[in-house]
Structure P
Amino acid sequence: MSTSDTPQQAAASRLESRAHELEVVDVIRETPDSVSIVFEVPDRILSRFRYHPGQFLTLKIPGADGSGTAVARCYSMSSSPHLDDDLIVTVKRVNGGVASGWLCDNVTVGERITVLSPSGSFYPRSYANDLLLVGAGSGITPLMSIAKSTLIGGLSSVHLIYANRDADSAIFSAEIDEMVAEFPDRFAVTHWFESERGLPDAAAMADLMRDEADRELFICGPPPFMAVVEETAEQIGIPAALTHTERYISLSGDPFSDIEVSVSSGDDDASVAVTLAGTSIDLAWPRSATLLDVLLAAGHDAPFSCREGECSSCACRVVSGEVHMRKNDTLVDSDLAMGLTLACQAVPVSDEVTVTFDT
């Protein structure tokens with residue numbers, strides 16, 4: 001931001017740097033209730049769309065509810081940065097879901113959809129650990145990205161436990177079978193079909209997971225299913241630091257709108273040193289302002305989506321010093337143990353804080 005920029009120009013510049021129109025180059029019908037949408041990323045913005053396996057895209061879906069008003073939704077990528085040139089998000093129809101219904105029924109090749117850059121903290125920090133991936137329904141989406149990336153980019157093994165209503169509703173069935181055939185010594189899959197075995201309870205999950213307590217665990221699926229798996233993980237002794245969860249939320253605000261932020265400094269300001277996209281930034285941090293607002297007000301392109309503490313798009317790591325989160329609905333104990341915080345909710349406790357977004 002130049003010194004001559006108005007607040008409106010600065011806000012527009014921030015939005016332009018985060019939001020981009022991508023063209024749909026393929027639509028893959030995975031099951032009767034789910035589609036994979038393939039986006040082509042132009043060379044000029046490739047750097048904006050580098051991502052970790054397990055992250056998500058935020059899509060602006062125009063007029064999905066018939067009112068002409070666009071809605072924003074987050075969808076995990078099922079593509080792998082180690083394998084796929086294009087970005088792929090997979091969407092499963094939700095009963096009464098205006099966004100998922102519109103995408104499943106209406107999106108076509110050639111459509112241009114506005115998206116935000118990849119976000120999220122649900123991804124392996126390395127490929128050194130053996131993985132246990134436990135998902136249900138559309139929760140398979142980020143787990144597929146993680147599984148493919150680990151098998152291609154590392155040497156560790158992956159066990160996928162995948163629950164569905166029945167075999168016909170299982171997304172990626174053919175691709176999963178191909179992966180088992182290609183990596184028979186490193187990729188194992190256990191299917192659970194509700195039509196045959198009922199809903200999985202803690203005892204059943206313990207039988208499936210008991211021998212996997214030394215693996216790094218990633219969980220994604222409907223909230224009741226995730227609660228059972230988390231309870232089971234604790235019972236069989238998987239450390240909280242090795243347990244990661246992804247919870248889907250519907251954004252209540254509009255992350256695509258221009259954001260105008262101002263903060264007021266005072267004599268009691270803390271100071272913060274931030275690493276963002278390889279750049280070092282030093283700023284005064286007023287005690288009443290969140291880190292995200294401080295960065296945006298100074299014209300820096302910090303990542304965010306909801307600004308409500310619900311999506312983890314703005315997750316960053318506290319390297320030194322102490323912060324307080326006003327709200328946290330996404331980071332779990334293992335994230336907190338790694339020093340992660342939400343920039344949109346973090347206010348300073350110590351006088352000096354060092355933070356990095358380059359995790």
Structure Q
Amino acid sequence: MRTYGLLAGVVLAAAMGGGALAEDFNLDSLIEAAKKEPPLSVYDSTGKIVDMVEAFNAKYGLKAEGSKSKATAQLETIIRESQSGNIQTDVSFISDPSAVIGQLMPAGFVENWVPPDLAKDISSEAQNPLLIVSSPNILAYNTKLYDKCPITNIWQLTEAEWKGKVSMQDPLGKPSYTDWFNQMRSRIDDKIAAAYEKQYGKKLETDLGSATQAFVAALAANGPLLTDSDSAAAEAVAAPGQSEPFIGLVSSAKFRDNAGKGFTLGLCAGVDPIIGFSNPTVGVIVKGSDSPNTAKLFVHYAMTAEGIAPQADDGKLSSNSTVGLPADEPSGIGKHLDAMLTYNPATGLEDWDSRQDWQDFWRVHYKR
């Protein structure tokens with residue numbers, strides 16, 4: 001698996017959309033310009049985009065339309081519209097950052113825009129491309145079956161006790177998992193190796209090339225229950241009446257089912273070296289949009305506490321450091337952010353180029 005750090009930086013720098021300096025930016029002027037443009041079309045992989053757009057329209061007196069669409073569908077639509085010159089999509093919030101970095105930005109199909117007046121509150125790592133929110137995917141257990149999380153080290157997931165008892169989405173159909181694998185290998189491979197030594201009292205010896213590859217191979221060989229959704233993975237762990245002890249890797253959004261559906265999901269705190277990973281949603285403006293000012297206004301709105309509130313309720317983390325999670329957010333992830341592997345776009349091109357390698361690697365080692 002190759003390294004593309006330098007190349008990724010070059011591609012991202014070239015793809016970075018320009019923007020006015022903070023002192024030149026005027027929100028009121030942007031609002032007035034937006035009111036002269038056609039209605040906006042916004043897509044996101046979560047249905048919460050509908051609520052966001054309705055609130056946006058009410059705030060600014062505009063007529064934007066928000067639609068739920070899977071990341072793959074958004075990518076295909078933008079590519080098709082851009083190639084045909086028939087642009088219908090204005091703003092796209094895509095939960096596949098590596099595909100945006102590897103496909104859309106180098107081809108010049110989309111523009112990256114960071115609200116100048118908010119840039120100081122957004123880390124440099126989250127600006128190129130702009131990460132709107134990050135969705136925590138965290139290890140969870142059944143609080144009805146255990147008083148506390150039954151594991152303290154991710155290597156325990158590869159042991160016989162948990163054979164067939166780990167529920168997660170299938171990495172062959174969920175790109176965020178292969179991105180997770182690659183980000184672990186690129187950024188915290190030493191921590192994965194140290195966790196092995198801590199668990200077994202000896203150094204990891206492997207001919208697979210890295211500690212991360214050894215972990216992924218062992219996890220795959222332990223036959224995890226692969227699902228096609230977070231909902232199914234969460235059900236295996238903590239649906240009402242569940243009596244089998246599963247550990248799941250699920251979105252923090254699923255913890256709302258504790259109240260809504262009687263689930264008993266608990267966050268696995270204190271697992272060495274990480275309790276999960278974050279999968280970000282990238283916000284881009286499609287080149288050729290006939291509502292460029294409205295598009296910028298919506299991106300600006302989404303980067304505020306008011307704008308992102310419907311997604312913050314699900315434990316999704318704004319890249320704006322001044323925007324926190326609600327006090328009653330059900331997963332409790334806000335107290336454990338340092339224990340997550342956060343996504344870093346610096347390796348995004350490598351994540352994209354190694355995706356097939358990781359899928360093949362998983363396919364070879366998976367046993368049921």
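For the read-out distance in nm of label points 7 Å out along Cα→Cβ at positions 51 and 283, a value of 2.6 was computed from one structure; give its label from P, Q.
P
Comparing P, Q, where is distance in nm of label points 7 Å out along Cα→Cβ at positions 203 and 235 highest?
Once distance in nm of label points 7 Å out along Cα→Cβ at positions 203 and 235 is tallied for P, Q, the winner is Q.
Upon calculation of mean count of other Cβ atoms within 10 Å over residues 35-42 from the atomic coordinates, which of the structures P, Q produces 19.5?
Working: P: 19.5; Q: 16.9.
Going through each structure in turn, the value belongs to P.
Give the label, chosen from P, Q, of the structure having the highest value of relative contact order in percent (Cα under 8 Å, 6 or more apart).
Checked P, Q; max of relative contact order in percent (Cα under 8 Å, 6 or more apart) sits with Q.
Using mean count of other Cβ atoms within 10 Å over residues 123-130 as the calculated read-out, with 18.4 as its value, let me know the right label among P, Q. Present the calculation step by step, with values, prior to reporting the outcome.
On the way: P: 15.6; Q: 18.4.
The read-out was computed on structure Q.
Given -6500 as the derived value for helix-only ellipticity at 222 nm (-39500 (n - 2.57) for each DSSP H run of 4 or more, over all residues; to 500), which of the supplied structures P, Q does it correspond to? Let's see the in-between values first.
Numbers: P: -6500; Q: -10500.
Computing helix-only ellipticity at 222 nm (-39500 (n - 2.57) for each DSSP H run of 4 or more, over all residues; to 500) on every structure in P, Q gives -6500 only for P.
Read-outs throughout are calculated quantities, based only on the coordinates presented, and are distinct from any laboratory measurement. Values in this document were obtained by computation on a predicted structure and should not be read as measured data. Cβ atoms are built from the backbone, for glycine too; each structure is taken alone.
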